[in-house]
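Listed next: structures, encoded as structure tokens.
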Structure I
Amino acid sequence: MLESIKKIAVLTSGGDASGMNATIRAVTRYARYKSLEVIGFYEGFKGLIKDNFTILTEENVGGIIDRGGTILYSARSQEFKTEEGMAKAIDNLKKHQIDGLIVIGGDGSLRGVHDLHARGVRAVGIPATIDNDIAGTDYSIGFDTALNVIISLLSKIRDTAFSHDRLFVIEVMGKNSGLIAINAGLACAADYILIPEIEVDLVKIANSIRNHRKGKRHTLIIVAEGAAKASDVAASIKLLVGHEVRVSVLGHIQRGGFPSALDRLLAAQFGKKSVDLLLKGESDCMTAIQGKKIVSVPIEFIINNRKDISKELFQLAHILS
């Protein structure tokens with residue numbers, strides 16, 4: 001199998017996550033160490049369809065390990081979801097004599113790996129999403145960095161909330177998953193955490209705030225974007241509690257910044273593992289970390305399973321608040 005692989009391609013797809021550049025670097029340098037040619041397609045599957053690519057070498061991936069975002073850019077492609085679009089992508093892979101494809105991204109990107117595999121393309125995925133909502137892996141690249149960004153911002157918000165005796169509602173990302181909200185809330189000692197997986201009871205929260213605000217000059221409420229709109233929560237809390245409420249929507253700032261040590265280490269290990277999987281003839285799988293082990297997980301498992309929140313962490317966050 002080692003002799004059958006001579007050239008591989010890599011792309012980043014979907015929402016960007018800090019650590020993607022470190023992953024591109026690891027894939028490229030390890031593949032070159034294994035005497036493989038590497039090309040990178042710009043703008044994910046969109047670039048694969050349009051044949052927009054660059055040659056990747058040890059030199060041109062130098063100096064990117066600490067940069068956020070992705071030098072290969074990222075995009076979502078509706079055309080790739082069509083048979084015609086997918087056929088164009090496969091034709092370009094054949095034209096460049098690509099023996100294996102590595103896709104760095106979230107759930108939709110990994111489904112792209114599965115679809116390409118079903119059409120004869122040898123493809124492997126690397127999980128990279130700040131939501132950390134992909135089944136089969138403890139961590140996705142970008143999650144730890146996003147948490148550190150949120151922690152820094154919430155600490156600053158806490159300062160002004162204390163100074164002005166305010167309630168703050170802070171909206172974080174997490175359309176379908178409350179993992180970011182729970183972990184950030186626990187790490188930042190938030191008073192309340194609202195997530196999509198658990199029904200929101202604003203009356204109960206308002207009653208609790210009234211009972212516990214004596215002698216307390218700040219209250220922080222973290223809302224995952226999929227649970228409710230921060231502005232709606234703030235308006236309801238202000239009406240029910242009768243106290244000034246401020247809103248802060250963190251938005252895309254959560255995706256930015258230089259990658260944390262953990263994300264850089266994951267990038268290195270996932271990059272190596274993805275190349276090794278292709279060299280072994282593996283396909284339709286994803287690199288993952290389970291405990292302290294770097295393993296591979298079938299994409300079929302990821303598609304058919306949902307990553308659950310930790311109710312224990314959710315409860316602990318509220319106990320410690």
Structure II
Amino acid sequence: MLKSSISQALSRVLPFRQVAAVAALALLAMPLQAQPWKPSRTVELVVFASPGGGNDKAARALQKIWADNKIVDAVVANRVGGGGTLAYTYVSQKTGDGHYIAIAQAGILTNQLAGRTTLTYNDMTVLPYIGTEPVSLSVRTESPIKTLKDFADRLRKDPASLTISPGSTLASTNHFVVALLARAVGSDPRKLRMVTFGGGAEAATNVLGGHIDAMVNASNNAVPHMQSGRMRILGIASPKRVASLPDVPTFREMGFDVIQDSWYMFVGPRGMTQAQIDFWDDVFARTMKTPEWKKFVAENGWEYGFMNARDTAAFMKKEHEEARSIMSDLGALKAGQ
């Protein structure tokens with residue numbers, strides 16, 4: 001009797017154990033879900049230009065929005081030098097660490113194409129694109145150059161007669177604007193007298209002081225000085241006029257087919273995980289929707305935009321090829337690139 005009861009009990013237990021074993025094996029065979037990531041300490045938001053310039057203003061606006069809305073604890077770090085090379089190299093060396101991100105513009109493409117560095121955007125982790133800003137050409141109010149046509153005439157007669165700053169980086173989007181204008185009027189862009197400073201704010205100081213003739217860079221570097229009556233914006237290289245500068249003509253309106261915007265995106269160190277990329281995709285997507293960021297965009301004449309990291313990588317590939325083509329035409333491409 002006892003033997004029969006034990007036998008019946010075992011017949012009930014053994015199938016359960018077999019089912020449990022099969023279930024355990026099935027769980028082991030299932031792919032592990034990626035664990036969410038978030039910073040465990042203060043994030044370093046690296047800026048390649050000196051305080052006061054366009055990308056510095058954008059970074060500090062982001063840092064304040066993140067702090068006020070308790071999104072991310074971050075500090076802005078200015079690492080100036082090499083047209084962005086110092087900042088990008090610094091961040092690239094923090095392999096796999098999502099606590100370091102850098103704001104980036106076209107210099108991250110053109111520095112390598114011009115031979116200033118071997119570092120490319122492919123050596124880093126591409127993060128979201130956050131919008132574009134009009135590129136403006138400006139002179140101080142006392143300048144004898146009153147219009148974009150006056151400026152173009154000077155370039156036509158002698159491209160070396162004007163000293164112009166593109167901000168912090170040669171062979172950049174800003175530099176392209178003047179080079180394309182020179183080419184449009186039949187001058188050799190390679191004869192332009194271009195000088196760099198720590199950033200757009202320093203370029204503006206030198207224009208206002210009469211040390212250089214003009215600057216071409218993100219419009220927010222010129223707008224405050226235009227509003228104070230100390231600077232004149234000759235034109236913007238956007239496809240159409242912008243709401244923040246309704247009285248400033250485009251290059252195209254003035255008869256020069258030059259269109260070149262200044263885009264902004266972010267990069268992180270090489271080797272970031274998908275979870276880290278997802279975190280930053282989410283942070284920037286949320287930030288772009290805040291009233292504070294929309295106000296910043298409106299006040300600085302930006303074109304609102306957002307692309308996640310994947311779409312930004314595709315955009316960067318296209319921009320890299322276009323930059324190579326322009327630099328080749330202008331004689332700024334290093335042999336072999």
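Between structures I, II, where is distance in nm of label points 7 Å out along Cα→Cβ at positions 168 and 288 highest?
On the way: I: 3.6; II: 2.3.
Across I, II, distance in nm of label points 7 Å out along Cα→Cβ at positions 168 and 288 peaks for I.
When FRET efficiency 1/(1 + (r/R0)^6) of positions 56 and 160 (r between Cβ atoms, R0 = 30 Å, to 0.05) is worked out for each of I, II, structure II gives the greatest result. When distance in nm of label points 7 Å out along Cα→Cβ at positions 128 and 272 is calculated for each of I, II, the greatest value falls to I. Of structures I, II, which gives 13.9 when mean count of other Cβ atoms within 10 Å over residues 64-71 is computed from the coordinates? The read-out comes from structure II. Quick one: Rg and Dmax of the Cα atoms in Å came out at 21.6, 71 when computed from one of I, II, so which one is it? Derived from the structure labelled I. Taking 3.9 as the value of distance in nm of label points 7 Å out along Cα→Cβ at positions 48 and 248 derived from one of the structures shown (I, II), identify that structure. The value was obtained from structure I.
Quick note: the coordinates plus some simple rules give every number you see, no bench work behind them. Quick caveat, the model's predicted, so the values are computed rather than measured. Cβ atoms are built from the backbone, for glycine too; each structure is taken alone.
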